[in-house]
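Given below, in the form of structure tokens, are the structures.
Values in this text are rule-based calculations from the coordinates and carry no lab data. Here the structure is a predicted model, which is why all the values come from computation and not from measurement. Cβ atoms are built from the backbone, for glycine too; each structure is taken alone.
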Structure P
Amino acid sequence: MARGSSLTSPLLFFVLLFSYGNAELSRSYYAESCPRAEEIVKEQVKLLYEKHGNTAISWLRNLFHDCMVGGCDASLLLDTAGAVVSEKASQRSFGMRNFKYVEVIKSAVERECPSTVSCADIVALSARDGVTMLGGPYVAMRTGRKDSKASHRDMVDDTIPSHDSDISLVLSRFSSIGIDTEHAVALLGAHSVGRVHCINLVQLLYPSVDPTLDPNYAAYLKMRCPTAQPDPAAVAYGRNDRETPMMIDNVYYKHLLQHKGLLLVDQQLASDPRTAPFVLKMAADNGYFLQRFSEALLLLSESSPLLGDQGEVRKDCRFVNAG
């Protein structure tokens, strides 16, 4: 009995520690302090989507970049100031935009509940509501995250996969934050509303077209990216999904089976034995894909949040609080 106790006590301690660390994340975290917090975020996301449809995709990408780098703590939103070097300055953040509209959402929340709702929760909730604007599933996210007082700029390049990262690296990065292969394949379904800038895909087209690409799709990409040296400032792009480009659905996986993937990881997803079975299932069943995507998004949104006094609630998402 003593032996069994000595073996299980460390495990029990770890479980209790993990549970305690997540105790402040709740689906009713703002019920008393700011009852309309989630409704305000939803209202602003809808208004912004109606004016600028691509904001919905930005909210989803923000969640990925924020939570993959040091946890879900809104470090992504910090501007360079003083000792802080913005994560947005990384090449991995190329093409990200609409940060100014995060401030629109934050300002609306601040007017009702000053210094109450964290930027990290706004990142998560705006992603949740952005997904629904794109026809995806509603994900019941918990709140209670706090904001980081520091940037994780030094971690970005080693954490966010680049445009030419292969499937093994991508799966490893997801695994490091507790997302298994099946759910990683589902999260990559976010590429169903994504686009790839020409600067990151011309290697598939020049000096010769990648033979694994569908010829008709390659012709479309060459039309979108007519030169081997595109101007980065022009941000010309090609889409993974030309059929339902503003819908989160399983068309992305159907296209992968037709050799219409843009990034290296897209191309490998349908052929690698670790991921191919899930691609086939998601291509065949949109309901199965959406269920796994919902689960994966929830896992991503709860990656190493700051809780309690581990962080702060920024007044301005771009800067740590003074003093």
Structure Q
Amino acid sequence: MKNSNSSLEFLPTTFILVGIPGLETEHIWISIPFCLMYIIIFLGNGTILHVIRTDPALHQPMYLFLAMLALAEVGVSASTLPTVLGIFLVGITEITFDACLFQMFFIHSFSILESAVLLAMSVDRFVAIYNPLRYTTILTLPRIFGAGIIMGMKSIILMAPLPMLLRNLSFCGHNVLSHSYCLHPNLIHLPCGDVSINNIYGLFIVTSTFGLDSLLIVVSYGLILHTVLSITTGEGRRKALNTCGSHVCAVLAYYVPMIGLSMVHRFGLHVSPLVHAMMANAYLFFPPVINPIVYSIKTKEIHHGIVRMLFQKRARV
């Protein structure tokens, strides 16, 4: 730790990451479910990406957005993997300051991308139900790929200032984090200087991404319900709503843990560290574990594509 009056020289050289508080002696056993979750995440989302890429019948707006969602979830998980397995498997709890900022940038960037893709998928479902005859002419491949590029650039541009703002703060010896990875809501509690600019910009990111996205998703589903109720036949209503089932599960799996973690960070300063750790893990691990399972089961085109892929591999053997 440097002791000059310059704010830059108060930056810690390392941060101390925390696994599961109170269960440090059991970390090697706790690593087993984490390893299983990573296997499910990479295998499940990787399978969905492979099926969509190799099956021309799935080169449609709904499945291309699903591929973007799977890619974002793989990105979030890959960002957390080095420190999580480092802590639970080999007991490495230190991370350099720059590496921590690097990890924070990618975790939040992919999370912002995931939220934007969930909004795009809700718009996709609205267009498919409201105007099915013009569905493929409205959501053309160039527009879908353009939307993907815009969403990716947006997440990078919004997150880029945060690491630089954190580097200009004085931490004054505070370097112990609450999780096994670096998150901005956790890092922002450690500096001893004025963090008002960081808080304002962090609030701007949250409201302009997660807040706006969730509001527009609710509006989209309000329009979807209004459209579905105008369908005269019960069978038509059931089929229309059935196409939204997997997406609704994905939205709930993403936003419910995120809201819970935000509440804990904002109002739970005196809550047990175990609660902080469990909520942070639920926020980052629950969506990428659940979504490939839900889409593989509830979306018959994805399910059939996976079955075809397995039979083709078996036939080659």
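Could you tell me which structure in P, Q was used to calculate semi-axes √(5λ) of the Cα gyration tensor in Å, for residues 24-199 alone as 25, 19, 17? Structure P accounts for this read-out. Of the structures labelled P, Q, one was used to calculate distance in nm of label points 7 Å out along Cα→Cβ at positions 80 and 104, giving 2.7. Name it. This figure was derived from P.
Quick one: percent of Cα pairs over 13 Å apart, for residues 96-135 alone came out at 55 when computed from one of P, Q, so which one is it?
Computing percent of Cα pairs over 13 Å apart, for residues 96-135 alone on every structure in P, Q gives 55 only for P.
As an exercise: semi-axes √(5λ) of the Cα gyration tensor in Å, for residues 32-119 alone, calculated from one structure in P, Q, equals 23, 17, 11. Which structure is it? Traced to structure P.
From which structure (P, Q) was helix-only ellipticity at 222 nm (-39500 (n - 2.57) for each DSSP H run of 4 or more, over all residues; to 500) calculated, if the value obtained is -14000? If you can, show how the numbers build up before the last one.
Values: P: -14000; Q: -24500.
Considering all the candidates, the number was obtained from P.
Given a value of 1.01 for Rg/Rh (Cα atoms, Kirkwood Rh), point me to the structure among P, Q it was derived from. Label of the originating structure: Q.
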